[in-house]
1. FRET efficiency 1/(1 + (r/R0)^6) of positions 107 and 195 (r between Cβ atoms, R0 = 35 Å, to 0.05) was computed and gave 0.95; which structure, P, Q, did it come from?
2. Figure out for me which of the structures P, Q the number 54 belongs to, where percent of Cα pairs over 22 Å apart was derived from the coordinates.
3. Here helix-only ellipticity at 222 nm (-39500 (n - 2.57) for each DSSP H run of 4 or more, over all residues; to 500) was calculated and came to -21000; which of the structures P, Q was it taken from?
4. Any idea which of P, Q comes out highest on FRET efficiency 1/(1 + (r/R0)^6) of positions 91 and 163 (r between Cβ atoms, R0 = 35 Å, to 0.05)?
Structure P
Amino acid sequence: MGKRGPTPKGRVTIEWSPRFAYALGLLASDGSLSKDGRHFDFTSKDKDLATLFQKALGLEDIKIGEKFSYVAGNKNVYYRIQFGDVNFYAWCLDCGFTPNKSRSVAELKIPDIYFFDFLRGCFDGDGTVHSSWDTRWKSSYAFYISFTSGSEKFLFWIQNVVTRLLGAKGYITAGGGDTYQLRYAKKETKLVCDRMYKKENLFRLERKFAKIQKIIMIDMYK
């Protein structure tokens, strides 16, 4: 029997931390595992988000590429990071990720202490915040956050963990294009956002954080 080759060295340091959990949230929303057992792809319209993913996993040596699509004559630019890591791939499978996971991902093994860092990554990748005034009432200001996924089971899992940790229940609705949305109304949005942004020196998409801060300030002083 010949000698076994050296164990492949991973590109990604697998160690739980707020930044690592945040990167997993981005991977769960805008990333994918190929079927070859080693490669990852992260693609986003937002270059800042691609940069956050790159830095959160320590992949600064990998260039952020660009790819283009044309819809009705309009050119769309997407920012893309691709890399291979057999060890990280195997670890992600054990964590609950699946190849081409958009509809198959369900429960993931995220420690409670890092869950809201992970959720912030999901929010930056596939989440939205919306606010509006109810024209029937002068002081009625409504807002909510939502998380979108092609996997209803994944959103049920998030909903159950948030309920267990915060008491916020949310509700799941059918979205457009075979997707689902997990939404939190006003009071629960405050609870969830407070936990997602509670720590200091966070990895976060600044434009979404600023929008949430502005909405909460308006609600405070309306």
Structure Q
Amino acid sequence: MSFRNAVQQQAAVAAAQMENAKKQTVEAVYADHQDFVRCEANARAILAAIARWTGGSADVLPSKAVFDEALLENPEEINNFARQAIPVIHQQLVSEILTLLRAHSRRDEFMLKSEEARMKSWSVDALRIRLSELKTKIRMTAEPVSALKEMVAASRPNTDFPALPRQVWSSEQGKHVTVDSTYLKALDPFALRKFCRLYSTEAVNQRLAGN
């Protein structure tokens, strides 16, 4: 029973890491692509682009770096995303900030008008940072200490590469093949670079050396 519980705990940790990586990836992509509409459809499209590039490997945590590689390989992926004009996004962000300030601060209408005038010269990125900070402050004032500790732990990025698998599925051969030095040496340069990006150059070099 204890072994079963340990396995379940490990699976739960892995699932939590995956979900955290997905959230961080989506936010990082949004931060880099200011014209992306922040919606569920775009979030799914970001993760789908990563899944296509990695071959749907469950061992690879999604990241913005992997998303960037997917766009480099297939620039047409950008057409799968809903985008919006920057001025429209700017006004929406200002409106959302003012709505939160009106509901959660002691600012009167005169102060809110001054705040609005000041934000007209801000960049979209600066507005998003302001909005994020405001939402965090509002959320933290309502959360107990235990929940705040969990939020801090969840916000820590995971920069570890997944383990280089011993076997992968080969669509050409219709079966799993062993990822050993012979297999890696037979890869074309593009496929080998892809392995390095996914699992780290160090891991690939070790496998090439027979480890």
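1. P
2. Details: P: 54; Q: 64.
So the calculation was done on P.
3. On the way: P: -12500; Q: -21000.
Checking each candidate, the match is Q.
4. Numbers: P: 0.80; Q: 0.15.
Result for FRET efficiency 1/(1 + (r/R0)^6) of positions 91 and 163 (r between Cβ atoms, R0 = 35 Å, to 0.05) over P, Q: largest is P.
Since every read-out is calculated from the coordinates, none of them should be taken as a lab result. Source: prediction; values computed, not measured. Cβ atoms are built from the backbone, for glycine too; each structure is taken alone.
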